[in-house]
Structure 1
Amino acid sequence: MDIRELASHVDAYASLDSRLTELNKLVETVKSERARIKAVIIEQMKASNLTACGGVEATVTIATKSVPSVVSWDDLWDYIAKHGRFDLLHKRVTEAAVKEMWDNGELVPGVNALPVDTLGISRAKQKLAAANDR
């Protein structure tokens with residue numbers, strides 16, 4: 001691959017990155033509006049004692065379920081340690097906490113550093129000005 005082809009890939013990457021940023025903003029807007037409408041539907045259905053309601057495009061049903069909410073982390077940690085129920089937790093470490101320990105020269109038993117390539121992106125000045133005008 002010559003440098004011009006590589007430069008073309010860089011521009012394609014930057015273009016896709018910008019597009020993804022815009023799409024993510026749209027997704028967040030849609031999620032926010034969806035959550036707002038969901039809250040209105042639930043509130044109105046509860047006020048009307050309805051368990052289902054239909055429109056032209058869809059029917060919704062409302063149900064109440066129990067979800068876990070930790071009220072005492074100390075009690076939970078004790079239980080997990082005593083009974084070996086580590087399946088109650090997500091199986092990942094907090095990257096920032098591990099990085100802080102590594103930065104302080106501390107080793108984290110059972111954790112290795114996995115090299116992962118990252119790609120930084122700097123916009124050309126004229127592209128930055130055009131993006132800021134939107």
Structure 2
Amino acid sequence: MLEKKTGIINIQGHSKETISAILDYIYTGKCPKLPELAASILPAAEEFLLSELKIMCMMELSRNLSLKNVFEVLKLADLFSEPLKKQCLDLITKNSKIIILDQFRGLNQTHPELFLEIFSKVSAILN
């Protein structure tokens with residue numbers, strides 16, 4: 001194994017900060033960087049089967065959900081958490097008149113299924 005020979009483990013797809021936060025969690029059971037890195041830690045926690053850390057990330061994202069970050073959180077929630085996804089969709093539909101249109105339009109390009117889901121929920125409210 002290359003890792004044994006070099007003493008280096010190469011982990012692809014995650015930032016150095018994210019991996020450092022995950023190692024902190026593995027060794028201490030705590031994740032001090034969770035408030036600022038929850039969105040990047042969540043996919044890694046899923047990948048490395050760290051279910052408790054994944055729950056902590058979802059709770060952190062839920063606690064800090066706002067109109068400013070709702071679309072980014074929704075993209076993650078669509079992959080990892082149905083309850084968090086519902087919370088995001090509820091926030092969007094309740095605030096459909098003040099949602100930032102640029103974020104909503106961008107969602108059409110990157111996540112068309114989510115765009116249609118939001119569109120149908122908002123349309124149902126308006127009718």
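Out of 1, 2, which one gives -19000 for helix-only ellipticity at 222 nm (-39500 (n - 2.57) for each DSSP H run of 4 or more, over all residues; to 500) as computed from the coordinates?
Structure 1 accounts for this read-out.
For distance in nm of label points 7 Å out along Cα→Cβ at positions 50 and 114, which structure out of 1, 2 has the highest calculated value?
Going through 1, 2 one by one, distance in nm of label points 7 Å out along Cα→Cβ at positions 50 and 114 is largest in 1.
Computing FRET efficiency 1/(1 + (r/R0)^6) of positions 58 and 82 (r between Cβ atoms, R0 = 35 Å, to 0.05) gives 0.15 for which of 1, 2?
Clearly, the read-out refers to 1.
Kirkwood radius over Cα pairs in Å, for residues 18-65 alone computed as 12.5: which structure among 1, 2?
This figure was derived from 1.
When percent of Cα pairs over 27 Å apart is computed for each of 1, 2, which one produces 63?
The structure behind it is 1.
Looking just at distance in nm of label points 7 Å out along Cα→Cβ at positions 10 and 90, which of the labels 1, 2 belongs to the structure with the highest value?
Top value of distance in nm of label points 7 Å out along Cα→Cβ at positions 10 and 90, among 1, 2, belongs to structure 2.
Out of 1, 2, choose the structure whose coordinates give distance in nm of label points 7 Å out along Cα→Cβ at positions 2 and 26 equal to 3.6 when calculated.
Value 3.6 for distance in nm of label points 7 Å out along Cα→Cβ at positions 2 and 26 corresponds to 1 out of 1, 2.
Every read-out reported here was derived from the displayed coordinates using simple, explicitly stated rules and does not represent laboratory data. As the structure is a prediction and not an experimental result, all values here were calculated from the model. Cβ atoms are built from the backbone, for glycine too; each structure is taken alone.
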